[in-house]
1. Say we calculate mean count of other Cβ atoms within 10 Å over residues 35-42 for every structure; which of I, II gives the highest result?
2. To which of I, II does the computed value 4.2 (distance in nm of label points 7 Å out along Cα→Cβ at positions 107 and 251) belong?
3. Which structure, out of I, II, was helix-only ellipticity at 222 nm (-39500 (n - 2.57) for each DSSP H run of 4 or more, over all residues; to 500) derived from, given a value of -8000?
4. Given that Cα Rg over 2.2 N^0.38 Å, derived from a single structure, equals 1.00, which label among I, II identifies that structure?
5. One of I, II was used to compute relative contact order in percent (Cα under 8 Å, 6 or more apart), and the result was 15. Which label is that?
6. Which one of I, II has FRET efficiency 1/(1 + (r/R0)^6) of positions 43 and 99 (r between Cβ atoms, R0 = 25 Å, to 0.05), as calculated from the coordinates, equal to 0.35?
7. If mean count of other Cβ atoms within 10 Å over residues 131-138 computes to 21.9, which of I, II did it come from?
8. Given 25, 19, 12 as the derived value for semi-axes √(5λ) of the Cα gyration tensor in Å, for residues 67-170 alone, which of the supplied structures I, II does it correspond to?
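Quick note: the coordinates plus some simple rules give every number you see, no bench work behind them. Everything numeric in this text was worked out from a predicted model, so none of it was measured. Cβ atoms are built from the backbone, for glycine too; each structure is taken alone.
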Structure I
Amino acid sequence: MTNDIAPFTKACTDLIGQVAAVTTLAESIIVALASGKLSFNSSPVALSKVLKGAPGGHQLKVFLRVWQVHAPHLSGKDVSGMLQSALDCYQLAINRSHIVDTVWTGPEVEGSETRLTEAVVREIVAGCRSEILIVGYWLVISTKQVEELIGSLIKKARVGVKVRFVFDPGEKSEGDDNFKALSKLWPSNLSGAPREVFSWSDYMSIYRSKSGQDYDRKLHAKVIVSDNFDALVTSANLTHAGLIENLEMGFHVKGAKAGDIIRHFNLLIDEGILERRE
């Protein structure tokens, strides 16, 4: 026997990698080790009682054998603590991991792995369960895609989803401003489907440069975030051109960073940089 701990620490990692996806199984092994119900001398029957038919038996046997050969001086409680630490690190990594897709409006080309903007927008809205934030520079409702999008958001609001819009307040070169456009499809008195609409505070609308020139500040971000987890950051406006015709690009992100976007806009509201308009 040898007290070289490196093979044992690797065995800990390998075991957690095998069983961590089933949290109850990983926790069952850890509890059994801490209580003494499982050790490197355990019989196949004892192992089966811990596994309860779940996969991972081979990796658990390898782990126990490595423990016996390389770290017999460690108690069951020591070993359970090591596995718990490995499980905590695994879960932290999963919680902070991200799935990222490239999103594109424009001609589809063979061999590209980009996803279409319109499809991703529909997917995010359809999957929303508790809250959704839509940030945009320009909303143009005279297109089937945008009408369907607003209709889907109204349905979500009616079942309790918190719907928030953050729009640029400026007049547009063609048609209604964003607030009038939204109200045409989503009247403010629509029973059972509330929403909140925010924009720049008045004091933020005009920026004066060092030379004394006034600049009409624009809210140019285009973002959709669902449930603090599912986000699209894109160059595309909520218009027919942005969703269908233009050449636009962005990223679809699933993971903790989506929540960072929500926190940022919450802070803008808390600081009075964004104020509620409706």
Structure II
Amino acid sequence: MLVSGDMTDAGIATEWAQFLDAVERYPALAERMLILPGNHDLNIVDRLNPARLDLPFSPIKRLRRMRTLSAIAAIQGHRVRVVDADSGTLERTLAQALAPHRQWIAAFADAGGLRLSVGLGELWDDQFPLILPPAAPRELGVAILNSNAETHFSFTNALGMVSVEQTRKLAAAVERFPHAHWIIALHHHLVEYPMSVAKFSERIGTALINGSWFIRKVRSFAPRAIVMHGHRHIDWVGTCGDLKIVSAPSPVMGATNEAATYFHIHTLSAGEGGRICLHAPERVEIAGANPDE
């Protein structure tokens, strides 16, 4: 189960507690779940004051990142691996990579402050991409990216960008499994969709800034990869060259408890020449609640 970002609305502690409490009630589901950071988890400065600035050195920005990283570690920390920046190896799990920093993170979460926040930005950046390795040489792996751009203003908090370093480490991880298939999971969309949207602002303020560059960088393994993302709440499946792209609709955005909603189950298989094949999705309907019950 892939949750493609925005587990929270504004990255505050009570929202993360609600999310983790909900997941804790379903341990079998948690074992099959992967989550990744969305712009609401990291970049929402103030829901009530869109003009408020979030300065680059703000401890609050670091705090949102550490909350997100701690939640990711709680859900999948013992399953996903960190790419070594020098060798490209996957020797450490996320839990192992964070173990030496646990007391530092906890102290910062308790007390905050600029002094304790110094260095946590690098700690955050160093963890991505996170890799769920394929169980066998020709099976499926998952690469989890952080596609959230560094923003400090409410009107730009939805912008996305994949860093050069993340892309380099992604290529190194994929090269270690030359016959595997891959899900590349990120929050932002790579391309604008050939369909109308409600507002022009949705077309210019939410995309991956360097989407075309990123597509070129993954071209060498695009036939055996599929990109899955969220962010736009648009139900769309398409291609960009050899790269298959799946956009996840939101089952809750703009919904009420009384309204029916849905999600998709996607089936993948290996095709000729090592290509990854995407089958017709299964749409799962969720009935609305009866207010009289």
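1. II
2. Structure II accounts for this read-out.
3. Values: I: -13500; II: -8000.
Structure II accounts for this read-out.
4. On the way: I: 1.44; II: 1.00.
Source structure: II.
5. On the way: I: 21; II: 15.
The correct label is II.
6. Answer by label: II.
7. Going through each structure in turn, the value belongs to I.
8. Details: I: 47, 20, 12; II: 25, 19, 12.
So the calculation was done on II.
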